[in-house]
Structures are given as structure tokens and as C-alpha cells.
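**Student:** Heads up, there are several structures right after this.
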Structure 1
């Protein structure tokens, strides 16, 4: 398993304006490529996708759905100062590491749902994040999205962006892909992303030229309701009722999740869902009566993520466990991942 080498990028064309907002290129779920020679491999980071804009010593971080995340992650602001002489747009993932030193999406949750400056500063001390950078989209007057992935990576590696505080460079491997995937599984990581060396950066598009191969089954879902807890927890959420938007329209009920929550998270979810309560089910299909009878329905605006064991024959999630909210994604972006 060999690490890809660095190279240099040159600005040999007319200066191009710096983009103010770019949608990230997205990966499709699939299998490892059969021919390693045309592909590079990166570890799949379990965090929040974010594109950063650096100009005049200032840093602005934007989620994939256009939300400004800068106030939530103040420790990343110093990166703008490190590259004050440059104008850059980089793509990466904001990652929090758990006590086992592995990426933890759940550990990241308190950092996402916060815009208060004092609380953000305190949380940055309690649960710092790392910005793992893996692509360079613009550099000092040159838009790089029409360059190949390998060309962009070489420019990124030459820039040395990982030298910034709270920042790391996502390592690129030439393969074999099977070895990279095996190592990711041994280290308890989510999987790998296979990127075709010749691929352009297709902003806002999901392309098979980037393919994600996972070690665990994960599905994004839309919250359509919740059931109450039992006994002493009757004032808390017992389970969330989950759906996936259908290509033909409507939100299909795909199951419920009642595990993976802390007491703090349940309280935060209750606060977020209360203003969304409505009198009718948002699902286009039926919900089992054991959940539907006691359900509080909500407008389907919040996106979350679950890990699960398998899909049942009737299209329901089995053994689902809550991983966290995805405030970086809109309900319309949720798709049924291949299994």
C-alpha cells in the first residue's frame, strides 16, 4: 500500500474570480474498482463535509447545504491567518475524535447545534475538532475544478495545508484498494472513498468517479415523528419514526430507532422537534399501529443518520442505532443507499 507523492501546481492562465459558494462533489456508494491503476484511495472520515474559503487572513466555513459553520468551530479560524497571503477554497471534513482516538460522529453533535460564541469557545476546549482537508478547488486566481483529481491533490500537497492548526491532510493511497479497505476496517473506520485519478471536480453532483465503500451500513433518514418514552421517561422521546423521500414523491416510512441516544441528546431533539409538531402523519405509507397510535407527528424537516444491521424484505431498517443529526443536509438530498 503506497502513499501518493506530492507535486507542484502553476498558475499559467488568466486570473479567475474566487468562488463565493460551491456545492461539494459527492460520492456514490459501490464496490472497489477492479483496476487500481486508475484510482486513488482515501479513508472515509466520519464527520461533516465542509468547504472553506480563505482570503485576507479570514476563514469562512460552509456546510454542503450552504450554512455558515464558522461560529460553531472557532478553533479553525486560525487557519485563515496561516494562509493570509493566499486566496484558497478547500474541501474537507470536520471531524471529532472520541476517547478511542477514532472519528466519532456522535462526539461531533454538541458542536453542530450551537451558534453562541461563548458556548462555542467552551466546547472547542472540551471537544476540539480537526479539519481533514482532501481537495483544493481554487488557489490564488486559478479555479482548479477542471483539473484532474490527481492534479488537484498534488497542488494541495505542495501547499502544505496540514501545517495549519487543527488541520490535517487526508492521506492518499495508490492501492491496492482491498488493502486500504482492510486496514480501515481493522482501525474501526467507516470505510474508504475511491477517487478516479482523472476525475474533474463536479461541484454539486454525485458521481461514480468517486465511490464510497463502507465497512458499516449507514443510512440518512428524515424524521417524521416520535413516540414517547415509558415509565419515568414518559416525558422524553422513546423512539424516532424515520422516512426516506421517494423518487415519485412522498416520504416512505422505513422504521424507527430507539437506541444510540444520550439523555442530553434526547432533550435537544425534543426541543428541536416541538416547533415542528403537526396533526397528521407525513408518511405516504402506513406506520405500524404500535408506533402510530402514540406518535407525535412532525413536519419532515430534520435529517439524521442511523447505523443498521440490514434491510428487511418489506423495506424496513433492522437493528437501527442513532448516530446523529445531519444539519448539513436537506431532506430532499436523502436517498436510499444501495445495500
Structure 2
């Protein structure tokens, strides 16, 4: 077991930020990601005729470290500012940024140089003699890590850590809401309507013309996000019914009949949005050598995920292994 090695589970913004901090500090690490690409809910789904940012819709930027990351991505062509038209000539809703040419361009840029094993869904953790072994869904073991960081939605992180640390109960108590997303490309122009809107509709609180974002080449591709209440109630509903409902609501919001559909799809995000954040940037059990990070620690924003991962990465990088038991000790 190498006590200065870390396994980061999850390659969303939190996992990437954590891993980059540890890598910069000289720690040996590997990131395990169940999907085929980094980003988590910062996702883009591509079809031959259109592409959709069906998860996180944009990044708001407030803190200097995240702004620096966004600026580096902008200079590399991986991020741009988004200036959508809002209903009724509303002013901009803050400083909005998007990955370019898709939202997933940002996590791809930020994860460059990291050792990431894709398609590795970790289903179990084993700890022996102070070291961690990760077991994936194929039964393969990934042994000899001194530390493990769970950069996952709170319910998934709590389930993995349940028998290893009392912190799992705190993580389990953080509520996260589901979200149905509909993706629709129309065969003709929708017309002179807002590019995006936060609405007071109890079913459709958000819609966006994906093609209004910089770097996109499909002008009338739209993403519709259902409310948490509707998504819970219709969690097991047939996707076609969900799509029809959301399109009906969009037509009502725009006040016009929609054009014929060129292509459409749906996605059900099981853990889309934190409803009551933990209120701390991260959790770290220095006895078990296990940490937790994610947007659910701080706020329902992509930046919060980045800041949480960065914070736990800094905390771990400031530890030193020193005793014969293999436990980490805070050097501060």
C-alpha cells in the first residue's frame, strides 16, 4: 500500500478539481469514472442532426479559482460566455458561461493529463491494513490506495461508504432531486422567441434553445428541464409521455404552435440537484482516510462542485503519512 496514493471515484467537476490539486502537489492518483467521458452532469448528447447540453445548462462564476479555470478553458477554445435573449427584454441573469462546442468541453479540458480509467463503475470498497481496494462492477479489484475520495452524488457516495465511516450518515441525509430532461430538434424555425427562461410553471421551470450557445450549429435544438416535483411524481413514467407533457408546456410558455419534430430524446437524471446542501465544503475522515466532495456540499451550482473538490484536494495534499499503522496525520 502506498500511503501517498489516492483513488478519486467520479470524474465530474468535483473529482477533476480534487485530482488536479493532488496531482499538482505530487501525489500519485487514479480517477475512476463509470461513464466513457468526464463531466458527470456536465454533459452533451450528440446525434447526427443535433447536439444537446442535457444536464447542467451553464456555469456561473463567482470565485477567483473557478474564474481562473474558466479563463484557461476560454483561451484554449473550450469555454465561452453565453448571452441568451430572455423573455420581455429581461436583463442578463449574471455572468453565464458554457463549454464550447458543448458543455462537456470544459471537463475534458480540465481533466487533461489526469490518469482516468473510464467505464469503471466502483461498486464496493474494501479496507485492509490501512489501505483501500476498489471493486468494480466486473469484479476486478484496484488495490493499494492510501486514500479514497468519493466525488459522487450524495446518495451514491453514502451507499459506498456506509460500512467504513460514520460520516456516511451525514452524507446520506443530504437530499437530491431527480430531473427529467427532454431534448428536441425541430424541422423548422421556432421563430422570434426567448432563447432561455426561468418560468413559474410547476412542470417546466426551465427551457433553453441550445443553438443560442456559442459554438453550436443547430439553431432550433432545445432542452427542457422538468421540475423536481414533477420528476419525482413521474419518475417511472414512459419517456414519450414525459416528452409530450414538456413540449405542451413549452408551447404554452412560448405562446405558439411548435414546428414538426426532427428528432427527440429524453434523459432521466436520478440525482440532478441538491435541495439542502451540507453547508461544508467537504467531509474528511482522517482515521479511515476517506473523503467526500461534490456540489451537494455547498450549493446547486457547477462552481460549487469545483470548489468542493478543490478544497478536499488541498486538505489531503497538506497531510503527511508518518506512523507505522499507515494512517494519515494532519501536518498543520
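Readers should treat all values here as calculations from the given coordinates under stated rules, not as data from a laboratory. Predicted model only: the values in this text are computed from it and were never measured. Cβ atoms are built from the backbone, for glycine too; each structure is taken alone.
**Student:** Check the numbers for distance in nm of label points 7 Å out along Cα→Cβ at positions 65 and 265 across 1, 2 and tell me which is largest.
**Tutor:** Working: 1: 1.8; 2: 3.4.
Across 1, 2, distance in nm of label points 7 Å out along Cα→Cβ at positions 65 and 265 peaks for 2.
**Student:** While we're looking at this one, here's another question. When relative contact order in percent (Cα under 8 Å, 6 or more apart) is compared over structures 1, 2, which one is greatest? Working shown, then result.
**Tutor:** Numbers: 1: 20; 2: 23.
With respect to relative contact order in percent (Cα under 8 Å, 6 or more apart), the highest-scoring structure among 1, 2 is 2.
**Student:** Please compute Cα Rg over 2.2 N^0.38 Å, for residues 33-72 alone for structures 1, 2 and give me the label with the greatest value.
**Tutor:** Details: 1: 1.72; 2: 1.45.
With respect to Cα Rg over 2.2 N^0.38 Å, for residues 33-72 alone, the highest-scoring structure among 1, 2 is 1.
**Student:** Quick check on the output: 0.98 is Rg/Rh (Cα atoms, Kirkwood Rh), derived from one of 1, 2. Which one produced it? Could you put the intermediate results ahead of the total?
**Tutor:** Working: 1: 0.98; 2: 1.00.
It traces back to 1.
**Student:** Sticking with this structure for a sec: To test your reading of the models, identify which of 1, 2 gives -7500 for helix-only ellipticity at 222 nm (-39500 (n - 2.57) for each DSSP H run of 4 or more, over all residues; to 500) when calculated.
**Tutor:** Working: 1: -5000; 2: -7500.
Of the options listed, only 2 reproduces it.
**Student:** Of the structures labelled 1, 2, which one yields 4.8 when distance in nm of label points 7 Å out along Cα→Cβ at positions 153 and 281 is computed from its coordinates? Provide the component values of the computation, followed by the final result.
**Tutor:** Numbers: 1: 4.8; 2: 2.6.
Label of the source structure: 1.
**Student:** If semi-axes √(5λ) of the Cα gyration tensor in Å, for residues 209-256 alone comes out at 24, 13, 10 when worked out from the coordinates, which of 1, 2 was used? Don't jump to the answer; show the numbers that get you there.
**Tutor:** Details: 1: 29, 17, 6; 2: 24, 13, 10.
So the calculation was done on 2.
**Student:** Same structure again: Once mean count of other Cβ atoms within 10 Å over residues 145-152 is calculated for every structure in 1, 2, which label goes with the largest value?
**Tutor:** Details: 1: 17.4; 2: 27.2.
Largest one: structure 2.
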